[in-house]
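Next come the structures, one after another.
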Structure 1
Amino acid sequence: MTNRLYYTDPYSREFDASIVRVDREDTRCRVRLDRTFFYPTSGGQPFDTGLLGRFQVVDVVDEDDGDVSHIVTGPHPTEPANLQPGQTVHGSIDWPRRFDHMQQHTGQHVLSAAFDRLFGNRTVGFHLGADASTIDVARELTPADLTKAESEANRIVWEDRHVSVRFVTAAEAGQLPLRKEPVRSGTLRIIEIDSFDLSACGGTHVARTGEIGLIALSAWERFKGGQRLTFHCGGRALARLRSLRDTSAAAARLLSVAGHELPDTIERLLAEQKDQKRALAALQGELTRYRADELAGAAETAARGRLVLRALDGDANGLKSVASALTAHRGVVTVLVSTSRPVFIVVARSSDVAIASNEVLARLIAKFGGRGGGKADLAQGGGLDASPQAVLEEARQAIRLDA
């Protein structure tokens, strides 16, 4: 069984160990050591990365038999990691990644304890992500309560309380006021935040709460009957503050207002946008009716009705709007196509005309390809591989033949 050195010393960055076993997987190796400082993915916390000799550690796995496996790859994709059992190898941890995880995980303990102490609201899930971390609490809280817990957690951070580690038996753990009942049996590793939290945990943590720096809630949502809270600690909180600062400064600069004026300015702009969209829709409606009246006035007189066969510069919605407006006139059959190729087409007819628009469209699609459908009064399609004029001429023939 691998001796997990990070249990008692999460700050060491380098170590020497003997290789116990090597399983080769293409250009990768699954390496087991007699001792390691590399933390494997476990308890919501991701694995450490770093080096074994000159080879990259790209994953660390907690095996069922108690060993820790290091997934190692060569310095180049095509070069295998040439490690052998019995070798002594030097390991080095990616310290910025490790310390970030220590800040987030210890911050989670403090934050979860704050919710538990203030509101009796238990943490039922935890995930430490690459950019943000989350905890799931058993029931939903108000924004004011969230702020209260956040403030309490940061009070513990700024008091720089001692964080200690000890090992106890299951029987001894049963006598301790643990925040959460442990899921493992046997010897348990206990993390204690002085006079604030006592939890069984196998993760890596800072030695004093002051090293967490800051705990900031950034988002929350309902989740499985409770609430999922997103938070950032330490360096991540600083990075997020910088991002928010730069984003708000850029927005304020674009809108020529001060940062604190952004909410009111955005609300005003949204209201103006709604008014403009309503006005534009009204103008577009008037323009469509005017265009339809103009086209109806110039319609061809035919045995089956007055024909409006035109290629128009517009999108699908524009053509459909004009065609629909044309059907308000009596005795009109209209085929409108786009000026671009492949052709988009709309076929429509007035209620007093006995021509089936969908049958006319079907004939055009059969000849020129594409797809579409609709009903007798209006049909539309697209992808017709022909010139607009060729489609309109075929439409004229189809209307003449339509029974």
Structure 2
Amino acid sequence: MLRPKTGASTSSLRCLTEFVLLALALVMPIQSFSQTNPDVSAERKHALELYRQNKFVEAIPLLEKVVKALPSDVVVLESLGWSMYVVTASTKDPEARKQMRLRGLGFLQRAKDLGDDSELLRAGLEGLSKPDTPDTPLSSVGSADAALREGEAAHARGDLDDAIKSYKRALELDPKLYIAALFIGDMYFKKGYQATDPVEKKQLMSVAGDWFTRAITIDENVETAYRYWGDALMAIGNKEEARAKFVDGIIAEPWNRKPYMGLTQWADKYKVNMSHPQIEQPKSVTPSTGEGNSTTEPSPAYYWSFYDVTRTSYKAAGFQKDHPGEQQYRHSLKEEASALRAVAEMVSKDLQSGKIKTVDRSLEQLVKLFKADLIEAYVFFTRLDEGIVRDYAAYKKSNRDKLRLYWNDVVIAKEGTF
């Protein structure tokens, strides 16, 4: 899983390599090295090992030498581009930094042109294509900002212990500095991933989790620490705990694609199927005055007509009543959830009375969501738009358990649940 750093002012620091994708990349069957010059093969192996060890400064010249001999090796190209991305975070000279970013971008673009389409590569291209902001403070406390940058320089050298010391100093100077706690945890994660002894690996991942907890305590509405924690738990085989962290990351920032990537890779690893309820709603329909009283069973369109009626009524009077501080109408959670609930209530009533025996799959799933009180959660994760998103923060504040339940019992459902 991808591990670029995040935060409101950390664009220059979004450059941490995640070892899972790297491990996959290193065994990609790009070309056979059995026919390559033995000296080049040895240098390639050494350069990639330095990269795996986070010794990016040392890796760059070797990777550059290898790429001259193997210009179509996407593994080397991607590793070189990412190494340059990492090192730019601690490059003080503006012109040198600019040139390294351009060169790193070029190597990543070449890898893409040769067919590399990894998430790591795409994130690198995205990061290096954005405007560089090296002077943007990472903390309002100057000494904490300086300590963070010292930590990044140590990380670029592969000195994880020294990086940890600098990040800890930054957190002491600025106790509310989310990224400092996050970075400490990330360094312990990397140390754990490199550990060969299972006991040591587990201990280091546990320490990483403690620091991710610290970051979440500082700001529970940023997804990164949850996702990193999920990576750490998955690395030591804690399947269900890892799933819970990825889900919490999605709940923290549902508009951010990265926590979804984490959960998707979790599902791929453990062969778990995931899907949202497939509720197919017909186009706007006009309710039939007689259909509901007919001796024949009402059609799905009859029930869905109550969706349109409810929304029309809400637009006319409900929105202003529920949102007195807003001058203009917008599509809201209350409107969407009320409309879906109206449909579900009518279906449930008729099923209970025996008026109908069965319903189609879409209405069946909608009724299940209604009975579980998860319609709002369904709306946020499948029907989110510019209007509804404005209601998310307030709902999340008091309904995290329902949002979790939706993912754990509906999306990641046991066979036959939904």
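All of the numbers you see were taken from the coordinates with simple rules; none came from a lab. These numbers were taken from a predicted model, which means no experiment stands behind them.
Among the shown structures 1, 2, from which was the value 1.62 of Cα Rg over 2.2 N^0.38 Å calculated?
Structure of origin is 1.
If helix-only ellipticity at 222 nm (-39500 (n - 2.57) for each DSSP H run of 4 or more, over all residues; to 500) comes out at -20500 when worked out from the coordinates, which of 1, 2 was used?
2
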